[in-house]
Structure I
Amino acid sequence: MTQRCVGMTALVTGAAAGIGAAVARLLHAEGAVVHLADVDRVAGEALAGELGERAAYVELDVTREESWQAAFDRAGSLTVLVNCAGAAMRRALVDTSLADFARIVELNLTGTFLGTRFAATYLVDGGAIVNVSSLNGVLPTAGLGAYVASKAGVSALTRVAALELAERGIRVNAVCPGSIDTAITERADVRADFDGVDWDAYVRSIPLQRRGTPDEVARSVVYLASDESAYVTGVNLVVDGGIAAGRRTP
């Protein structure tokens, strides 16, 4: 490790598992103090204990203002916020209830908005916000209407925040992962949502011929959080194995 994050204090949402956990691990390995924010106390505290010094669990429901306030009060002065918490749902628009649509938007977009708004007050000048959007925020997929809408909103909100916070030297960027192989994709409820998907055919359609890993997304997040990207703001960095580049001839 290069220790490029020494002196940084970061709060990572959705840090108990998946991409969020990978981001927290890498930030910590690179020397940052990391606050692992999640609703899953057991998993969050376990990861904080595993990382040891410079890591602490913070309880956070990203959809609630008072929860954000408590998390920032506990974390204190921050240099980096990573908005990673979120959820997906595969359902045709005509079969999507208002409650289900609102739940996905609330988790993915409203949670990111609240984090960004609080960070605008609590983040030190010269800090960084990295939002985890999605390939589906820039390349919509049928059957993922609520998710696509929420992540497109995250990508747009990222650019607005970059403009508004630039005068304080706060950079705001987003990472847009494609298909990432995380433990959550093996959960029964998630597998049920994607029942009938030909995963082998899907993987063959990816130019690099494989799904990505949480660690690969984490490296992009840490790049955008660190001084290595000091002149980068308002960017949606696609990490997708080449899917968004265009179609290949069969």
Structure II
Amino acid sequence: MTARLAGRSVLVTGAASGIGAAVAELFHEHGASVLLTDVADAAGEALAQRLGERATYRHLDVTSEDGWSSVVAELEASGAGWTTLVTSAGAALRAPLAETSANDLRRILDLNVVGTFLGMRAATRSMTGPGASIITIASLRGLEATAELGAYGASKAAVLLMSRVAALEVAERDIRVNTICPGSIATPITDRADFDDTDWEAYVRSIPLGRRGTAVEVAHAALFLASDESSYVTGTELVIDGGTAAGRTTPVTSLR
């Protein structure tokens, strides 16, 4: 296997599970030194220990400016430099707007928007090109409106726009900024009680490829955006959704 990220120093947020864990594992497999961060310390520590050499775990609340200052200082003190950021930490909320409290909205915006902002700000201050890459994880819900996902969709739309702005601002320094927009991915983010009544069988039938995606499939997209293979790609979104955003098919009866 080609070590596509050999020599890269990567920080992954939300790395204890789901997409973040898949990204950390795949990047490490491809030769990167990976700093896994999360607030789920036991799971994060276990993954770092399993990966072994070139993998380290640190506690990070992405909404904390002090937390970001601490992990960035550690990266800089290591002397390895900082080449890659993947902002996977996030949360979802399923509720009609009329039933969404202001505190619920603030919680989602704080984690998904402010957390991503602080990470991008830290990275754009510390990274140097060439080869530097910031990859933000947004969502298909930031591109398409979905009933009962108003707060979540708004937060991910904000991530999209901030990422484009960052791409413009740091392009002259050879730092690339791109966003991945996953569709329905089978991760713990939809294990919350507010998703319990979802008819997943019906949902899957609406996806052209006929299944939900996996965290590893999203990680492979991140690998492309972190590697030199995407050296001329910045300020864009890569949609990983099984064809959902392409349009709609017409349901037919079995009599056809």
Structure III
Amino acid sequence: MISTHPLLPKLKQLKLSGMLNTLELRAEQASQEQLSPVEFFALLLDDELERREQNRMAYRLGASGCNPSKTLSQFDFSAAPGVSRSFITDLATCSFIQRHENVLFCGPTGVGKTHLANALGIEALKRNFRVISKPTYRLLSELNASRANGSYNRNFASILRCNLLILDDFGLQTLPPVSIQDLYEIICERYEMGSILMTSNRAFEEWAEIFDNDLLSSAALDRLTHHAHYLIIQGESYRQLSRRKEALLRAKS
């Protein structure tokens, strides 16, 4: 039993208790392959490093708001013929984050914008970038609510510090004036300092209307679209296609 292993107290003191998970397996491997003590120890260290990286990734993923199930490998490019695989693959290198560039996805509901944005967020997490991913309305509502308990400055600073800010469903819901002002400040403060990935089911030409202020929209969109990568996704909703397929299957059965 791991909990009663004689090495456990010492490994806990050294913060290496995770080694016990593979200790017996590695000891058997070392015996079978006649590994030297140094080689055996190196295997244990590799296991510990991998375990710690997995724990760090799990923590970063949980804190980011990204959905672990929506990855690039799970995206069906065949159902989205207008999406260039090479374009997405290039974005997945996350070099745009290093250059502090933005990414803007536009298209109707259900064509994969959120999935792609989430998948790029996960790729960024794998490369140790800090990521925050939330629907635009929810992030701004939570930010505004934090004014009441005095945590606004801390939350705002956290939004500015992350390497990649994913704002999903921009323009889906009407924003109150205070949230519009917050969004403007976020865009301005992150300009050439941190990347924003924004998705919207509204055409780019309509984005200015969302700010409901000509001066704010002009200044914000000028910064948002400078150094930006654009993708317009067209097609029919995956969900609608799936419903029709299910209906056909039921009709045949």
Worksheet, complete the sentence: Re FRET efficiency 1/(1 + (r/R0)^6) of positions 35 and 91 (r between Cβ atoms, R0 = 35 Å, to 0.05): value 0.95 computed from one entry in I, II, III; matching entry is structure II
Worksheet entry | distance in nm of label points 7 Å out along Cα→Cβ at positions 51 and 83 - highest-scoring structure of I, II, III | III
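Laboratory data are not the source of any read-out in this text; all were calculated from the coordinates shown. The structure displayed is predicted, hence computed values, not measured ones. Cβ atoms are built from the backbone, for glycine too; each structure is taken alone.
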